[in-house]
Structures are given as structure tokens and as C-alpha cells.
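Asker: Following this line, the structures themselves.
Values in this text are rule-based calculations from the coordinates and carry no lab data. Treat the numbers as computed from the prediction; the structure is a model and nothing was measured. Cβ atoms are built from the backbone, for glycine too; each structure is taken alone.
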Structure P
Amino acid sequence: MTDRAQPKSISIYDLVEGWNKGNSMFLRSCDMPSWDIIRIFLPWEHHPLGGGYFNAKDHGSSGVYLLIGLDADNDLSKPSTFNRICGQDTSGTLYIGEASDLARRLNQLRRSAALRTERSHRAIESLQSIWRLNYPIARLAVAFIRTGNNTRWIERDLILAYINTFGDTPPLNYRFSL
């Protein structure tokens, strides 16, 4: 067996600069910065999912978001830890998504989690179908960043960064394809 050199990843600064310029850089997962750098560097806004309505005035822009599992009810400082193929994800990330209207999409996520009869967000449907992922709405949170356009590219890059770090997609992004 030969030793393979670890590929050099793009810096978080270059990644964000590409997003801001609207450039799709067609990066591979091994080109991406680590998930820890993504989570620390980017200006994520955190909210408990059951914390109330996301209004259009404050949350109506386009962006990307994370669904996060919590170890304690409504405690954003205690995300769950998930064992992944290449390590432990201590950020509690269950799902990475994008939206042209964050308010609308986050409210769909919130309603789907609160009302077991509403099926407007597939991540919650998937979460509820995996009985071992027992996350009531009080143990779910969202983190999001406003991105302007190109949300699909940014979502893809975030999933690739997660794959680069953990060797796998977030638990509820299993339908992701390169």
C-alpha cells in the first residue's frame, strides 16, 4: 500500500470569495476546508426550531441552513455528537439545505417538526422515519447564513466540506449525489 499525500484544501477565504463573486468552482470534497473551519468562520445565526415563527422581514432572504440535533431541550450550547465514518461530528448537524426564501423554508421545517401531520420538509420526514433519531422539536435547532444568490452551489460546497471531514453526508442528506 502506498502513502497518498493529503490534498491541499482551498482556504475558507477563497471559498467565500468565490461564493461572493458567483463563481461555481467545481470543487471536489477533498478540496474543501474542514467542517470545523466552516462552522467557526461563517456567520451562522442559531435559533431553536421551536422558538417561533421566522418572519419575512428578518429571515426572508436566500441562504443555506443546517438542521441541528441538541442533547438538551432548547439548549443551543449543547449540540448532539454523531459518530461518522471518519470521526465524530460534535456540531450536531443532521441536514444541510438551501432556500431562496429562508423564512418560508424554515417555517416549513418548523411546522413539519411541530405537527406530525404536516409533510412540507423531507428532512423532518426522514428524521421521523428513523426511530433511533428521537428528536422532538425542543431538541432541534437551525443555523443559517444569508448568502444572496447561488444557494445551490453553496449548499453543495457545504455538503462536500462535511464529506471531506467525516467521510459521509449528514445523516438526513443521504440523497445527495455528486
Structure Q
Amino acid sequence: MLIRAADAAQDAAACAAIYAPSVMDGVTSMEEVAPDAAELGRRIAEITARYAWLVAEFDGVVAGYAYATQHRARASYRWSVDVTVYVSDAYQRRGVGRALYERLFELLAQQGYHEACAGITLPNDASVGLHESLGFRPVGVYRNIAFKLGSWRDVGWWQKTLRKPAPDTRPADPIAPPRVPR
């Protein structure tokens, strides 16, 4: 398995294909219309200006992707990120999600981020298990926060410390993502 930085032109179609079932047939995403390759390419380009977006591939086939985004817009949240990972059904249970996340967390810590947050539509034992096995701890549940596919959905939130902050010391601002081979 090769983990590399996503390229908007090269990887957008594969990422869109991996993501579409979560949008159209499932509740792991709260979007209701699956974005096409052009929209995913735009998102990759926008996000990678500030955060890492990684893809995992086997023999040139994109098997999954993971990325970080802004946690909240207020300035004092700038040391925290939201993270997500999606793996193609054809590559489930092969350690793709774990490998993507582990590399993503390394990069985020290098950039100066301290906390990673993940929202998981409940129930989702597989996603909860993955996140908790990687050191995430549950912090709360938004009850009936979204309506999708005919039902109200709860979304649980998990948090992982990427690097310990020095007590009462303002950290340096996070830096641009390090270069990851493509």
C-alpha cells in the first residue's frame, strides 16, 4: 500500500467514487447529493492549502482517503482539526483506514495541531472501533442533529490529542502541510 498526498486532478474521480455510497446510500455523510469529480477536485485543492489530504493506493488504484479540515472558524480553535477517512468497499478490513489516519496524525502533529476531532453518525461500531483503537475518546453525542434517509440521526464526537500543549503557553501557529510525495 502506498500512502501519498492527494492530487486534485489525478485523484478527484476516485475519491468521488469512494465517497458517493456514503452520501447516497448511507448515513456516514450528512450530504444528500454526492459531489462529482469536479467538486471533489475543488475541495482537495482548497483543503490542501492548509491541511493534508492523503490517498492510499494499491497498484495504482485509490483504495481510500483521509483528510483534515478546520474544526471551527473562531481563531482560538486554530490548533484543532476535524478528521475523516473513507475506504472503498473493495478494500475494507485491510488496514487502509488505520494506515491513512496514522500518517495523517503524524503530519498534523508536525504542522503544530494539538487536537483531532471526529464526528461519527451512530450507530457505527466499525468506525467507533477504528477511532477508539487509534486513541480517540468519546466526548459527547449530538442527539437528533440531522435528518437523513427518513430518520433523525445522532452524531457522536470523539477527540484525540495529537501533541500535548505546554500549560498556559501560547503555541506557535500551525504551519502549512509538509510535502508528502505524490
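Asker: If you work out relative contact order in percent (Cα under 8 Å, 6 or more apart) for P, Q, which one comes out largest?
Answerer: P
Asker: Using the calculated result 17.6 for mean count of other Cβ atoms within 10 Å over residues 39-46, pick out the matching structure from P, Q.
Answerer: The structure behind it is Q.
Asker: Of structures P, Q, which gives 21.0 when mean count of other Cβ atoms within 10 Å over residues 79-86 is computed from the coordinates?
Answerer: Q
Asker: Ranked on mean count of other Cβ atoms within 10 Å over residues 15-22, which label among P, Q comes first with the largest value?
Answerer: Evaluating mean count of other Cβ atoms within 10 Å over residues 15-22 on every structure, the highest lands on Q.
Asker: Work out volume of the Cα convex hull per residue in Å³, for residues 55-134 alone for each of structures P, Q, then name the structure with the largest result.
Answerer: For this comparison of volume of the Cα convex hull per residue in Å³, for residues 55-134 alone, the top structure is P.
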